[in-house]
1. Here distance in nm of label points 7 Å out along Cα→Cβ at positions 112 and 136 has been calculated and equals 1.9, so which of P, Q was it run on?
2. Ranked on mean count of other Cβ atoms within 10 Å over residues 24-31, which label among P, Q comes first with the largest value?
3. Where does the value 20 come from, among P, Q, when relative contact order in percent (Cα under 8 Å, 6 or more apart) is the thing being computed?
4. With distance in nm of label points 7 Å out along Cα→Cβ at positions 16 and 152 as the yardstick, tell me which of P, Q scores highest.
5. Work out the source of 37, 19, 12 here, i.e. which of P, Q gives that when semi-axes √(5λ) of the Cα gyration tensor in Å is computed.
6. Suppose FRET efficiency 1/(1 + (r/R0)^6) of positions 40 and 72 (r between Cβ atoms, R0 = 25 Å, to 0.05) works out to 0.55; of P, Q, which structure was it derived from?
7. Determine which structure produced the value -0.70 for log10 I(q)/I(0) by the Debye sum over Cα atoms at q = 0.19 Å⁻¹, for residues 32-87 alone, calculated from the coordinates; the candidates are P, Q.
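Just so it is clear, none of the values below were taken in a lab; they were calculated from the coordinates. Fair warning: this is a prediction, and the values are worked out from it, not measured in the lab. Cβ atoms are built from the backbone, for glycine too; each structure is taken alone.
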Structure P
Amino acid sequence: MQRPRSVTSMTDTEWLNEEEFDFWRGFIVAGISVLAEVDAALKADAGISFDDYEVLVHLSEADGRRLRMTDLSNRLLHSRNRLTQRIDRMAARGLVRREKCSSDGRGTFAVMTDDGYDTIRRAAPDHVRAVREHLIDRVGPDRLRSGIEMFDQIRPSGHWTEELLTDVDPT
């Protein structure tokens, strides 16, 4: 896919060359496609969306299966408003609940319920199968390391995942 030629004369912007443009568009399409395929598989197999699954993953990994809403929104890269709406929907289904922070009256925790924990335990094998089918197996073992290195270059510095990645044994 080529960018329109007329656009390049509009400004002094250094436009993407054809290879850069193909990489950019491929990144967008591949990312959206993989997430859509994993989402569809989770909904069909486990009755849960990828977005809900990701909330439950973060809560399941947190101490006491709870996180401040601001921390959770940062981890998910969601706005507070978007997360609030998601948590409201999940709370209505009994997967999570809200708790006020006792140390400061303004903070709120999202807390995974026992039903939420049961849901993620049931959904995890379906999630792994979908990730393997729609991403890992397509990339192949010989390209995983280079993909990880590329994503490390893209991931924002100071992102919460840095603390997780430092604890991973690469062998």
Structure Q
Amino acid sequence: MKKKSPRSSKRTVATTAGQALREQVLYLLRGGGAHLNFETAIAGLPAGLRGVKPPGLPFSAWRLLEHLRIAQWDIVEFSVNPKHISPAWPDGYWPETDAPPSDAAWKKSVQQFRRDLKRMESLVENPRADLDAPIPHGEGQTILREALLVADHNAYHLGQLVLVRRLLGAWKN
């Protein structure tokens, strides 16, 4: 019987650990653990409340959705496109209006958010991607860092979206 070399054993452990890390990051991106998933946060929000700011809050559901979409798009694009230019901070990361211009604009924003979240998930799932390697056109950022940034940023603002909905009486307990 052929004996395994210590080198092949180490590679298996590293591969297993790398896969476990990918699975944990995907779990966070998809709303696992203490994170809320996107679909739950937006489900059933009446169209008439999308542009309403609750008293004392500076944002509406529309502003939060667009901010989530723009920021996530920016992070994903930065991760894959060396020619990407980020929007101006902070104004370029927020919509100009409290309400979506149309139902179609809301739906488009939701679709784009979903698409870019899937793009980040695909980067993490790709076994050829070294999650720890610096992004060549970055300043030390890695795919792992950018994926965790997406997960954290989305979790924070999806929590705010639930707060808006609760204050508007549009959240199930």
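1. Structure of origin is P.
2. Comparing P, Q by mean count of other Cβ atoms within 10 Å over residues 24-31, the maximum is at Q.
3. The value was obtained from structure P.
4. Ranking P, Q on distance in nm of label points 7 Å out along Cα→Cβ at positions 16 and 152, first place is Q.
5. Q
6. Label of the originating structure: P.
7. This figure was derived from P.
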